[in-house]
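Multiple structures are listed underneath, in structure tokens.
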Structure 1
């Protein structure tokens, strides 16, 4: 016997029993984004490698260690997307969406990074990503944060805290970088291997070190908020003023940096204490220079991304990931004539009650075995159709969950009976 083929390490299956929480998250996201005027965009999962080298930065861990990069059959270097923003900006430039236009966009789908798999961090993971391109002021920064806060409320998630920082402009950050390098040079013998490597390419990433041995050194480093240029300081104050007015609590965290080189000015994270080391569930910030970096005219922009796996796990831990039955009605059928009539009856019910979830028994079996299938399906009622029912033009409505009376109902009266029993509301929603 051949050995079973296993999934690739870090690539997880999403099983039917777990999909309801994912659907609830994605449905809530779609509804929230529509309320703010954001529109969906879909871009390829495979892009030219140069896109990510130019956008993320060649000295980041993502580009150096984590990307799934390979040569295609034409000899071109291509990469499975490790994040969404670069691809969205590339799509906007490719399709002329930024020519005298501003865009509010969202995307959801899989991303890929070759990391050590652990709880909340996988090699294929899923993000919901929101971007606003062409907006310069702090008002859109505040709107994006308010939108994320509304999504948490919609999902019923609590206990999240918002951390803010500003990275300034590239010019002020370059001046701060000099100060930072000077400081870490004085402590170079105490730096770990990763930090010494980052010192040459991206010293700000040292501030994000998770090594406990680095904590004291990092704590003594200069603060970027003490070196902001006046325009960035004013922008940051404008954001804080709008969040204060909206009643959104936050903490200014001068050690908050982003792992991608394209960020500038505002950066933020939503943090939870419920997921252990993987505490950031939503991260974002401004990337005003990225469009020009990828060949377009300068366009201010900001966005955020949340990890679906982490949000779903948080929903589960907080009791917000209730399972959902796959069907509302199960049709149990006996005999060839009943099977034929049952398929037609199921179609009539779906026509009369859009959104009603009807499963028709397939593969035969006794009524007893069919009713066992009905129970396992999670259906609230079974409709039984045999020769006797067919001759009378009725189906037997058998409750499976509620304490309703079993009775026979004429075919034409079934939609009204299902509405009266609370199985459907008559408007196509449940």
Structure 2
């Protein structure tokens, strides 16, 4: 009798296939781990119009799902399953990708979607899904950021349409649904997830009717989270919390600052502040995305800063982990946490004698990170690297041999 196979100890928990626009991120290789998968690639034929769509498995069960398909001979294959509404995407006036791309003529798309900048380090995973190309007939911006912070997943959508319309954030699910206002709870046997829409505020939950996977004769419900009124743009911030009996549920607090939206995440051990820089969405020339958010001076699109739960100060030297998406500098109170001549995507441990850094950006890049004390060792993009430290400025100087725009397969 053969024993069950065990995955190799060095098998990565996150993988990106950039050529086809698929990514899979998981909490571990345990049987009941949490798994998040995202798509944003080509659209044509068997590839459905699902740019930036995602699914979530937890505790061995599907919870947030794709609608699937049915027999090619059934009219529902084209009228429903190969429509954007059958996937977990953002619609405006009921549409996202052009129906001609896949379901009314099968002409495909000229500009495919993309998945980029996969990071996985120190309990933080990040992935950018760019769906602007496939949805360009409706949207000029359609970006979805997945940020997995320890025990929860934040989805940040940056949406701008050509014309005002009714935006809808779609959620297809498998299991029993209950909700308190806009807070949703989905249970599939013992597997549960809570969905907290944080921004826009006061969204309505509208139930829609879809079709069951491989069973077009059976109708199933799905949800559309809808902001009030018609608009051209919105910033959606939504939290997914896979529920587990062996760990406390994180507490969430929406945050606002000048030209910024944020979320404070409290656990028993840490507090993490996430900030979305509203000045980084292309609305301003020359000074571009420069902003001061809660005292942090930065040009970054997203930042997430983690500190011990019992630390209330926002001194950069109190941080244990820092994340920056599309930023070239981050500083506060005269202390430089990040400095680069080009914008980078990075996550790194702070105040760590064995410092870990993931750093992606241009093919050639240099960056400076703050380290209050010289690290004993440095791991850069999964490889040992020399420690080049300036004690006067308390900074570590990094020059990766390649600034990859995505993680290796």
Structure 3
């Protein structure tokens, strides 16, 4: 049933919303899981051994290829039982960096690791995912596969140098469709070999099937694609990272099919979703069938992006237990605060999603968006589900509307509640379609 809350109803200074109800918040019961999750999340520690890349031949001129010097430093660190591979102050040009167990790539203050714009610097291809589908593609700029205790830390800058003259020019590659067709046809992953001819962009940082991951303090700029991509990882900490990178598909952090993740004290200013939780796309996501679960996001700042915190759209493996608290958001280019997106081709169950104590200045479209008519919409055989989505103590100084919730008759959107929140400068009607949504003890003020 399509329900549009009429704009005329917004004119009283304090509004009891037509979807209001008298209910008691179940938020505390959900949040009681957080201490148990945090008890399992521990940042890895590394031996106090430093392997400075200049000792292995790296030159800080921003032009000399330092790929081999960095690789040799990582190998030496591994042979000694682990430690810190140190990038000192200066500009260093490199291709793909492949980390190994017990290695921390540490960038000192004023260190800049500049990544080559030559695609050949990221060959041979490696096992990865592109937008939720498995394949062999260009190596991510920083990559680890099946390792334990890996990290990227420090106060330096990771500069992908991506712009419309190189990586971003590939944004409309027809190979995206080709890859999805291969997966739909159950073509073995080993035969999904992509590279120079296909032009599918690599991610910036990807830890694939790793345990005990830490990304801390670094500044990330000019990414070709998704920026931080933990994939099928357990025990992940992303702390104090500063991301400013505007480009197509420049998601800030995409924990995909990960368990026990903490993202805290980070700044996201991206050209796409700031944080996007994922679990695989369509046939491939259901084949791997590993959900994203137990994800805590706190004390972060969100600026430009499609969504502050997003779940989907590659969410076929489902998602549960997401906790967002004590965050700030504001930008004329921040589309919405909390965003859930799927469809009947991707499916997935999105449940137990909690957000509280979030202060928002300006948002461009809505506070909560649930879009199950995304892309293919209702044309598919896999039921998308969103249940037990609870927001509390959300304060928004300016939003055109509170709700943009779009379901369809064969989908499920249930138990969506917003408690004890204030929304101001409302300019247009809310939209709720085929969904169970209520606002409880909320204040809504129209624009003046």
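A short reminder: the numbers here are calculations on the coordinates, not readings from a lab. Not measured: the values here are computed from a predicted model. Cβ atoms are built from the backbone, for glycine too; each structure is taken alone.
Which of 1, 2, 3 yields 0.60 for FRET efficiency 1/(1 + (r/R0)^6) of positions 134 and 246 (r between Cβ atoms, R0 = 30 Å, to 0.05), as computed? Traced to structure 3.
Comparing structures 1, 2, 3 by distance in nm of label points 7 Å out along Cα→Cβ at positions 358 and 382, which one has the largest value? Please list the in-between numbers first.
Working: 1: 1.8; 2: 1.0; 3: 2.5.
Answer by largest value of distance in nm of label points 7 Å out along Cα→Cβ at positions 358 and 382: 3.
Taking distance in nm of label points 7 Å out along Cα→Cβ at positions 206 and 350 from the coordinates of each of 1, 2, 3, which one would give 2.3? Answer by label: 3.
As an exercise: helix-only ellipticity at 222 nm (-39500 (n - 2.57) for each DSSP H run of 4 or more, over all residues; to 500), calculated from one structure in 1, 2, 3, equals -11000. Which structure is it? The value was obtained from structure 1.
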